[in-house]
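Below you'll find a set of structures to go through.
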Structure 1
Amino acid sequence: MTIPAIVGAGLVVIGVGIGIGQIGGKAMEAIARQPESYGKIQTAMLIAAALIEGIGFAALFAV
């Protein structure tokens, strides 16, 4: 692997981590505001996190 590829892979991992962290944080805020919507919020959070992780894997394979 070349240096730019290593840097690109690192940026992908950092970006995915930040994205999933944002989703988790916003989901916790939403659950705190409306606890009765816990199931719907959790489902949407898991789907969004899986999609972001999938895009991250695709980006790593492209590097």
Structure 2
Amino acid sequence: MEKYNWIFCPICGSKTRMKVRIDTEIRNFPLYCPKCKQENLINVKALKVIIIKEPDAQTQSR
């Protein structure tokens, strides 16, 4: 029997609309939370969710 778990929002902790199996690997996935209405890039490996922090854009100086 396969084990499935819900992915929880890393910001508010509520359940999202995604389920993953224990052998699922996801890279650079835009996870949307219907409760807090935010989108975060995540990686998933062995049911462990890791948030990808993107650096802010910087202006170029001449």
field: Among 1, 2, structure where Rg/Rh (Cα atoms, Kirkwood Rh) as derived comes to 1.12
entry: 2
message: Tell me which structure, out of 1, 2, gives 0 once helix-only ellipticity at 222 nm (-39500 (n - 2.57) for each DSSP H run of 4 or more, over all residues; to 500) is calculated.
response: 2
- request: Please state which of the structures 1, 2 yields 25 when relative contact order in percent (Cα under 8 Å, 6 or more apart) is computed from it.
  value: 2
Value 1.9, calculated as distance in nm of label points 7 Å out along Cα→Cβ at positions 12 and 44, assigned to which of 1, 2: 2
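Where a number appears in this text, it was derived from the coordinates with a stated rule and is not lab data. Since the structure is predicted, the reported quantities are computational estimates derived from the model, not experimental observations. Cβ atoms are built from the backbone, for glycine too; each structure is taken alone.
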